Structure P
Amino acid sequence: GENIVLTVIQLLLINLAMDTLAAIAYGSEPALQEYMLEKPVARQENIVTKKMLTQVIINALVITVICLSILFFEPVRALFGDVTVTYLKSALFATFMMAITFNGFNARTEHINVFEHLGRNNTFLLVSFAIFAMQWVFVEFGGEVLSVEPLSLKTWLICAFMAILVIPVDVVRRIITR
């Protein structure tokens, strides 16, 4: 129905991409010498640091606001033209998948430059590309099964632009919290 933003099947596909494929991408990240020089963390220390929690909360809020603005914020909604609710939800699904994939670049390093050492992990790049390609196939050919409609090139570009905003927002967060 109209009250459901993402369907159960869409959530399963998101889970597949973000758990299975992301585990492959992050698991192949080579160890950097700087991390090998850090002191071990004591057993009683929290696994999730204050910095990590801040990053998760801020990026989750950014992605949520970006995605929900497609449905509920008229200036953003107007970018897509006079389209159906299903079309807007398809754009939201595409934007969400791209945003969490772009956020993977944020998650792989604590440095300001999220692309630092990226060339050392071709698997990460390949998996990221595979997620983008899968997302395109899901939206373009998913139809009734996935409750989506094919998107125009203009819409894909709008979705990509909105999704990639998670990177500069996180860079600003890193600069502020240094």
Structure Q
Amino acid sequence: MKPKLLLHCCCAPCATYPIRILSEIFDVTAFFYNPNIYPESEYLARLLEIQKLSQQWQFPLIVGPYESTIWEEQIRGHENDPEGGARCVLCYQLRLQKTAFQAKESHMDYFTTTLSISPHKNADQINAIGEAIASQQGISFYSANFKKKDGFKKSCELSKQEGLYRQNFCGCQYSRRNPHD
């Protein structure tokens, strides 16, 4: 019997490759908790895509609440920080804390996140946050750098094959590339 892992998924495209490789060693359940995503219509578009992928690939999916006000409180004072700065760290902490809590509630053995697949995110930083939360919560974190071995490229190819909507920004209103979006 494989150990159970709760995989925090930021979006369906980023989940494709991690689900493929993690499923070889874990019984994977996806967890969609992303209160950072703005506007709500974008959140709903990403939620629909992860639900579609869950049905197509037949993996369990837990959908957390859309708590945008909690996220706004978490990052208050850091709205103008650069991408990858303190605002992002606070955002990762919030989402990984919720994932660890959900993993324990769901009797999982491990938790991890798809966030490290992005070429714009620091996998060591994300893994350090996950490890610290795991230590506090009494659950194991699976450290990974999913962008290695062309992981990001593979996720792009898989999401194209599956016809998944692929967004062009991380999710929060401050990460938009084009201020007119």
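Here, each number is a calculation from the coordinates, and none is a lab measurement. Since this is a predicted model, take the numbers as computed values, not measurements. Cβ atoms are built from the backbone, for glycine too; each structure is taken alone.
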Supply the structure label, taken from P, Q, corresponding to helix-only ellipticity at 222 nm (-39500 (n - 2.57) for each DSSP H run of 4 or more, over all residues; to 500) with the calculated value -20000. P
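Using distance in nm of label points 7 Å out along Cα→Cβ at positions 95 and 127 for the comparison, can you identify which of P, Q gives the largest number?
The maximum falls on structure P.
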Computing FRET efficiency 1/(1 + (r/R0)^6) of positions 55 and 79 (r between Cβ atoms, R0 = 25 Å, to 0.05) gives 0.10 for which of P, Q? Q
Structure from which 2.0 was derived, distance in nm of label points 7 Å out along Cα→Cβ at positions 39 and 63, options P, Q: Q
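Work out the source of -0.28 here, i.e. which of P, Q gives that when log10 I(q)/I(0) by the Debye sum over Cα atoms at q = 0.09 Å⁻¹ is computed.
The value was obtained from structure Q.
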In terms of distance in nm of label points 7 Å out along Cα→Cβ at positions 47 and 159, which of structures P, Q is highest? P
State the single structure among P, Q that was used to calculate relative contact order in percent (Cα under 8 Å, 6 or more apart), giving 30. Q
